[in-house]
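Some structures to go through are shown next.
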Structure I
Amino acid sequence: MDLKEFKITLDELIANSDLVFISPHVRADYDALASSIAMSLIVKKLGKEPFIIMSDDIDKMEQGMKTIYNEAKEITSFITKEKAEAMVTNNTLLITVDMNKTYLTACQTFLDKFKSIAIIDHHDKDQDTIITDYQYIMPKLSSASEILTEMLFMSNVKITSRVADYLLAGIFLDTNKFTKNASTKTMETIYKLTKKGGEIARVTDFFTEDYLVDRKIQDLVSKTRFITYTAAVTMGDDNTLYTREELAKAADYLLKYRNIDATFALGLTGEDIINISARSKGTIDVSDVMREMGGGGNEFSAASQIKDSTLEDTKDKLTRKLVPNCYKINNR
């Protein structure tokens, strides 16, 4: 099903629903938030009032994310998962954006209450993908923001300069500053958004780093070891907690070096919870490695979460999974 066909189906689902919820993945990032906002504008264009389910701790968001969230409250509605569950009817539609896994939606515990679920995503499907007939999943595309930009144009929705900025931020994040997995189509999307008033300078301001956070990320980068000649792994220590975003930034940073094809950053994100963020230039499919670690993603960007393990054991397991994949690629 191409995007036009999917959109026709989605428009019918929206029109025939009495309530529409939009769910980004938990611990939302710029792409998840921007694509959720864009989807809400499409729902509004069809005459329905959408609700974006956000159960993340807003105070713990990066400053740029807080800015977008607070600005977006003027044009759409956000609710918690508790309120969403209480509002679900027998004719409620759930639209997930930038994710397709049951465990990545805040609605995980009450998914069975939704009459219909539609998925818009750019990550690979696996055994944890939400079961539904209504899916538009394109792992080769840069981001959910790229997909939603095209859908906005299809819907003749007015794109303000602020919304253009949000979508550019989503693409900016998932392409590592427009340098990774940015196709000709991606560049065309960026051009369209700048014509709508999006400004790269404002987008980069969203990503301005707090000094202490940047030092924390650079300290993690300094711990890098090479598992193979082309795969770099960095690991935090037992006394430091990281956010998923900090691990992702460390993995992204390492990818800038010559001769590095794939990077992996792992660290504690909670009590007995370890997260791995993986990035690739495309030579090594990091989603294969992360799926073997219980996670997923696409060939350029993937992640996994491990519970009840130690950092050293997790690193050893990652190494055992990683070496055969690198060997296979390097001996083609």
Structure II
Amino acid sequence: MLNWIAGCIVLLIKMGMVLGVLLFVAAYLVWAERRLLARLQVRLGPNRAGKFGLLQPIADAVKMLCKEDIIPDAADRMIFILAPGVVAVTALLMFAVVPFGPTMTLYGREIPMVISDMNVALLYVFALSSLGVYGVALGGWASNSKFALLGGIRGAAQMISYELALGLSLIPIVMLAGSFSLVEIVNAQADYPYLLVQPIAFIIFVISAMAESKRIPFDLPEAENELGAGFHTEYSGMRFGLFFIGEYVHMQVLGALVAVFFLGGWRGPFLHPAIWLLVKIIFVTLVMIWIRGTLPRLRYDQLMELGWKVLIPASLINILITGAVILV
């Protein structure tokens, strides 16, 4: 009984720490993105709320909480309310299987530095990623607005298309590690990161991950020709804020997955393992911001052709080559 209670307390502490770090980093990723894009576009960025604009995320949070929460009269009220939560919660739940350090011993008890070490963790991540599509599609549909519906359909089609390339790109990683567990995949990279032996899989995964997160140059749910923001056009207040939080938490999830599958996860010299993982996540997210400020948005036909005609065939060829090399 005491062991069960102690296990629950440790689990709650790990969940609280991960949730706190995720939300804090998400808030300041917004600040970092604004500052970095401002430098790329030769302007100032946020610089009024606090020194260097460091209090801007707090000001944004207060603004979102204080804004009037409007629900259109013709909207499907229940689905309209739940859709933003689906996007944010699925993104947060993905971090349950990301290892942020080796197993540590405390008072003679081994504590794994992961919330849940599932032997099918990779399938769990893809299952939650698939559920995130529902938040986008239902948010656009429940608004009862043709512009939001178009954005929701485009976003759902884009996410479904690139999930295939995303999943196929990781099959060689599973073949090399011999496990679906993210902990085992990190342990298998003790000698070298998989980026060195799977550069094609890395490129396909990063491109697909950026398309999954719906960020420029894959920001097709938002259409400038319609002057609409896409699936969240009709949202305001904290419900819009949940879509916003979901996007930046999703960026961190993708950064963590890139680190786990290709960069050795928490492994690195001199620094604490959790700090190494955080550094790798921030590096990947900053590269995504840099790409946003550099490349133009693709046309929708170009987006679909890249996914179906380039990335998926390249993933299948990479799987065949990896299998052949392993057999030889």
Exercise for the section: Match the computed value 12.4 of Kirkwood radius over Cα pairs in Å, for residues 52-91 alone to one of the structures I, II, and report its label. Expected result: II
Handout entry: Given -22000 for helix-only ellipticity at 222 nm (-39500 (n - 2.57) for each DSSP H run of 4 or more, over all residues; to 500), calculated: source structure among I, II
Key = II
Exercise for the section: Assign the value 17.1, calculated as mean count of other Cβ atoms within 10 Å over residues 60-67, to the correct structure from I, II. Expected result: I
Handout entry: For 128 (volume of the Cα convex hull per residue in Å³, for residues 196-243 alone, calculated) the corresponding structure among I, II
Key = I
Problem - Structure (I, II) behind the derived value 1.06 of Rg/Rh (Cα atoms, Kirkwood Rh), for residues 132-283 alone - result: II
Problem - Origin of the value 3.9, where distance in nm of label points 7 Å out along Cα→Cβ at positions 68 and 212 was derived from one of I, II - result: II
Fill in the blank from the handout: Ranked by Cα Rg over 2.2 N^0.38 Å, the structure on top of I, II with the greatest value is II
Practice task
Work out which structure the value 20.9 belongs to, where mean count of other Cβ atoms within 10 Å over residues 172-179 was derived from one of I, II.
Solution key: I
Problem - For 23 (relative contact order in percent (Cα under 8 Å, 6 or more apart), calculated) the corresponding structure among I, II - result: II
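Laboratory data are not the source of any read-out in this text; all were calculated from the coordinates shown. Note that the structure is predicted; figures quoted are calculated from it, not measured. Cβ atoms are built from the backbone, for glycine too; each structure is taken alone.
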